[in-house]
1. Comparing structures I, II by mean count of other Cβ atoms within 10 Å over residues 80-87, which one has the largest value?
2. Figure out for me which of the structures I, II the number -6000 belongs to, where helix-only ellipticity at 222 nm (-39500 (n - 2.57) for each DSSP H run of 4 or more, over all residues; to 500) was derived from the coordinates.
3. One of I, II was used to calculate distance in nm of label points 7 Å out along Cα→Cβ at positions 40 and 240, giving 2.4; which?
4. Consider the structures I, II: one of them gives 17 for relative contact order in percent (Cα under 8 Å, 6 or more apart) as calculated from the coordinates. Say which.
5. Looking just at distance in nm of label points 7 Å out along Cα→Cβ at positions 112 and 176, which of the labels I, II belongs to the structure with the highest value?
6. Match the computed value 1.8 of distance in nm of label points 7 Å out along Cα→Cβ at positions 56 and 216 to one of the structures I, II, and report its label.
7. Computing Cα Rg over 2.2 N^0.38 Å for each of I, II, which one ends up highest?
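Nothing in this text is a laboratory measurement; each read-out follows from the coordinates by a stated rule. For clarity, every value in this text was computed on a predicted model and none was experimentally measured. Cβ atoms are built from the backbone, for glycine too; each structure is taken alone.
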Structure I
Amino acid sequence: MANVIRVGVDGVDDLLNAGMYGAGAIVRLQSSATEAGAYANEATAALVTLTRVYTLYDADGTSTTWYRTRYENAGGTSTSDWSPVFQVGTEEGGLICSLYDVKQVLGIADAITTSDEELLEIIRAVTDEFESETGRDFTGARSDVTFRVHTRYGRTLWFPKGLQSVTTLGIATQDQPASGGTYTTAATTTWYLDPPEYERDPYWPATRIVFLNGGQFYNASFGAEITGRPGFAAVPPRLSRIAANAVASKFITKGKDGPRAVIGPDGRTTILRDVSPADWATVMSYAVIPVA
């Protein structure tokens, strides 16, 4: 497959100033097979005054390829820091809906990129809103990452945000430092992801790791070190649709259409600006259910 990478650039005229990177400045894209691996040059794009989005291509990119970008002057002797690394994966590119879908809702041809940078900013904001309100990670990892979590005594370790897969599970019997630590790898035959894949609704990840009889987690800070893929494997299509409509509404009205107060079944009052009550009920059907 090939990946399309859209890079939003704020203050492009400042970057082109002689006091910054000057005429001929570029944005450089590098790629790597792993998050912490060696990055290699992939593509560049010349910065152009008043142009705030640049499209770069990786002909052999995959859903698990990692990227980073930076700005450089024409000679490559003056550079910015590298951006945080990121993946583009599916059409959504690590966001809750794709730029393509939003432009379709708005009736904007894909070739017209005038508003792309503003639309991408709104998409990021809506992604944050949906994930913050529900407590889920709809834009989960597209390749294995290593992370650590606190544990409590018992057979079950909960992951409300979602857990697609686990390659390695390391267990500590006592508190570990914020970095480093000592873990014992639990055999894959001693634990499982729950609910089983067959019992989950479409697009849902697992939400907990459960030990078979005899295995357990301990009361410990950073008591588990996990290599795997947290979050959802893909954004549920109905959420992408709702998000695309919300982004289009925010773009058209600039957030000035006035709030709507809605009281949900739990008595909670939610202020809706760009999502209908019915759609918001759909979004909140994915919300985390507190675990005692």
Structure II
Amino acid sequence: MTTQPVDPREALREEWTSAAPYWKKWDAKLAMQSEAATALIVDGAQLAPGMQVLDLASGTGQPALTIAGKVGPRGRVVATDMTADMVDAARENAAARNLANVEAQAVDAEHLPFPNGTFDRVTCRFGIMFVPDADTALAEIRRVVKRRGRFSFLVWGALEENAMFAASMGAFMKHLNVPPPPPDAPTAFRFADTGKFASRLESAGFSDVVVSKHHIPWSWPGTPEDAWQGMSELAAPFKKIIAAVPPEKVPGAIEEVLGNLRRLYDGRQVNYQATVNLATGGI
């Protein structure tokens, strides 16, 4: 009996569909935590009133909702995600803010359903590294952007430069004997190397590519226990790691995580610093 190979796109969609209810649950705190990241990608896009913007992997709506305010009522933002439940949440958040210039669609970044040269800008915050076939997605992005258009992408820096992951994943990974993923596997740290990311974008045909490393606040507004619960529910790939740890080891790993988070807690929030890579360029 042969086993059918798992379609990585369907696996990714199922993974994030399972996380979507928690993204809705934690939406307000996640928006606060990621405020500096949103500002970076929005500034990198160099927006102006009236622009047409495509935002990929929008989740529950950011940075698309912030972008909508920058392009104004004459502009338009298409907020997309491959997960229909995320798109529904983004649509609800746009309606709650009375943003009539936001349209939300379920879209696969490898197959963009838009004519050539539709958008002035394309943005993607913490999404492009998870696309199974990144080269196809980059070609599609280039196709749908107008000449003299611009992209702005944000990805995670290295694991060891991100306290949130080091404080949490490390406590679980020590109980697993997992070989490192292939160099181009769709993981959170796929484009942590700024040179590798820049080369990939240049090979895709983008011009004036700049990839810069930034250290930003990534503080969670709440207690260590609250931060752990949010982290374990929001980070879809992290759930697989937790599930792979022997059950008898899980309580100890959680206590280790909580101990790490308590050392970062100031009585109001858990103070992480994050390292991210901002990639910008043109067509």
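1. When mean count of other Cβ atoms within 10 Å over residues 80-87 is calculated for I, II, structure II comes out on top.
2. I
3. Answer for the origin of the read-out: II.
4. I
5. Structure I comes out on top.
6. The structure behind it is II.
7. Biggest value here belongs to I.
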